[in-house]
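Readers should treat all values here as calculations from the given coordinates under stated rules, not as data from a laboratory. The model shown is predicted, which means the values in this text are computed figures rather than measured ones. Cβ atoms are built from the backbone, for glycine too; each structure is taken alone.
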Structure I
Amino acid sequence: MPTNLPLYPLKFQPIYKDKVWGGRSLERLGRQLPGDSSTLIGESWEVVDLATTSVSGGGGGAERSVITNGPLAGKTLHEAIQLLGPGLLGDLQLTPEGNFPLLVKYLDAKENLSVQVHPSPQYAATHPDSFLKSEAWYIVDAEPGAAIYKGVKQGVTPDQFRQAITANTVEAVEPLMIKVPVRPGDCHYLPSGTCHALGGGILVAEVQTPSDTTYRVFDWGRKGRELHVEQAMACITFGPADTARFEKRSHVAGHFTTVSRLVACEFFRIEKVRMVETYEQEIPYTQPAIWMIIEGSGVVTAKGAPNVEFQRGDTLLLPARMDDARVKLHQDTVWLDITFPQASPELIA
């Protein structure tokens, strides 16, 4: 295949994961889910480039997104990176393993996810088979009264927490966790080491570092799933999650566009973009960006490349060096704009 291919937004085949706590809420985004109403889909991996996954998370093998549109259809993201190089990446650095440095998903929690923690930086540095996972949840939909669990209450000691998870009851564990009510439009950052759980009745878009290392400490009475108490106790940062500095919301509005900063951390930045129907604007990135379309529809054009239509429920990876790229909206549209700390796009007009 020639290496002078035109650069255009890439779409991928979602990788669906059955989960005991999952549901069918992704159908509300227009998805055709596998199976029938009894097939519980907990995760849709939208953009992924992992050579290995954990058995309890991704299934133990490699997971790499496969492109579904344009001349690169059938290629994996990893192959596209090798083929296109700086045209796709700009000056973005890959992980030490040579993989794309983000993993983007949807999570559909019909029931509570396990109380869990991802390896802290200190733990990951001394355990080669464990990988840091800092993540953010944007609440796409939530039932009334839905909540997440975000950190351990101030003053709870490791001994008290261990006693609670040894008791293995809701009455023992839940009172020690910080329960946070959520509604659509909220966004929460969860750095590695934060003990947490996604509550039932919530659909989220998840942006995270490229790892699926998860240590469960409590599974709400479900049987048959492995717990990882010793690993978790070595990773948990006790006390509330220190996230306020990453979640400072800001809003910039123009005549046709509003951009709301949701999360800015050392690994990624998430902004919510609203653009009005028929508006057209140049796409300003110098690094790749990911768009998760929450509402509306539109088209991206680039010189010499096929037009790429998008609609609610689509996820796009925009290469860094598209030629004369522009976006035009068919209707009022909202998307999550996921970029890297080095990128500074201006989307206001």
Structure II
Amino acid sequence: MNILLDAMGGDNAPDANIKGAIKAINQIKAQVTLIGKEDVIRNKVKKFTGKEIEEISPRLKIKNATETIEMEDQPTVAIKHKKDSSMVVGFKMLKEGEGDVFISAGNSGALLAGATLLVGRIKGIDRPALAGILPAYKSQLLLIDSGSNTNCKPINLLQFAQMSTIYLRNTFGIKNPAIGLLNIGTEETKGNELVRESYQLLKEKSKELDINFVGNVEGRDAFSGKIDAIVTDGFTGNVFLKTTEGLGKFVKKTLSESLTHSLLAKICTIPCLPAINRFKKTMDYKSYGGALFLGVKKPVVKAHGSSDETLFEFTIKQAEKFVENKAVDKITEQFEKMQ
């Protein structure tokens, strides 16, 4: 297995990307190929470790790419004109079978355009979608779409529900995942036109498509542990995602400050440290890795734009599991049967 990593994509590239790969390489069985400017990558590896890349692991490789797609670039234009960028080179390697999964923390729009134009959609799926994993009470929550399609139709949300059902069954072993529709209320009549029409379509088609649709879900109930996946459009989903991440950071920071504001507080905290550390780990979105881009023919993972080395480390380990569990193959198989 070969995991392709865009070494030049993201706010903290290439340092965080390279450090994450170095930390992950001895925790996985797969090969990791860093895609980007070879001289830059080699110099960074030498600076961080004091070793040449070949000395670190025979499974850590470099694929030279002379260009970089920047965050401010127009997505489609960049994909078409920056043909030797780390992102385009990665997509071409993935399509041609030189890699099994591609990870990038770069320009989200370019990643969407490249995955769709260069790798291709699974037949029967109108729009691929980002499926991000968030912590929930004694479980995890799949959020789809978490940022790739700002404008959707009811058929898109129905397909998001189908893909998330197949993904959760095959990757997490959840036999009958509960799928909810994100809304401002639980009643059928609540929400805008898209949500109301999507509700009726999911209600009508859920039995036929083997979707365990549990109805509308309000944001406050999303993390109850009773819902396995939340379906929404990419605009709403991305706002939900970023708000959740921001709240998690706020809670962790406030808790830390409260427990260390005085000597007495510090002393009283000592017996509770194991429980506090478990709580912090649960709230840390970094440990859940990136978002799998469901609906394209090969596994593509979008890492957070602000990913640090820890998040890259977890995302690389997560990507290996994506390939091993054959989530993309299962989605392709199911939609081909429907065709």
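Comparing percent of Cα pairs over 25 Å apart, for residues 134-317 alone across structures I, II, which is largest? Please report the intermediate quantities before stating the final value.
On the way: I: 45; II: 39.
For this comparison of percent of Cα pairs over 25 Å apart, for residues 134-317 alone, the top structure is I.
Which of I, II yields 24.2 for mean count of other Cβ atoms within 10 Å over residues 14-21, as computed? Show your work: numbers first, answer last.
On the way: I: 18.1; II: 24.2.
Here the read-out was taken from II.
Structures I, II were shown, and FRET efficiency 1/(1 + (r/R0)^6) of positions 238 and 270 (r between Cβ atoms, R0 = 41 Å, to 0.05) at 0.95 was computed from I. Upon calculation of helix-only ellipticity at 222 nm (-39500 (n - 2.57) for each DSSP H run of 4 or more, over all residues; to 500) from the atomic coordinates, which of the structures I, II produces -14000? Corresponding structure: II.
Taking 2.3 as the value of distance in nm of label points 7 Å out along Cα→Cβ at positions 78 and 302 derived from one of the structures shown (I, II), identify that structure. Among I, II, the structure yielding 2.3 for distance in nm of label points 7 Å out along Cα→Cβ at positions 78 and 302 is I.
Ranked by relative contact order in percent (Cα under 8 Å, 6 or more apart), which of I, II sits at the highest value? Please list the in-between numbers first.
Details: I: 20; II: 23.
Result for relative contact order in percent (Cα under 8 Å, 6 or more apart) over I, II: largest is II.
I, II: which one has Cα extents along the principal axes in Å, for residues 6-101 alone, as calculated, at 38, 28, 19? Attributed to the structure labelled II.
Here P(r) over Cα pairs in 10 Å bins from 0, in percent, for residues 166-261 alone was calculated and came to 11, 38, 34, 11, 5, 1; which of the structures I, II was it taken from?
On the way: I: 11, 38, 34, 11, 5, 1; II: 14, 38, 30, 12, 5, 1.
Going label by label, the one that fits is I.
Suppose you compute semi-axes √(5λ) of the Cα gyration tensor in Å, for residues 214-293 alone for every structure in I, II: which one lands on 39, 16, 13? Going label by label, the one that fits is I.
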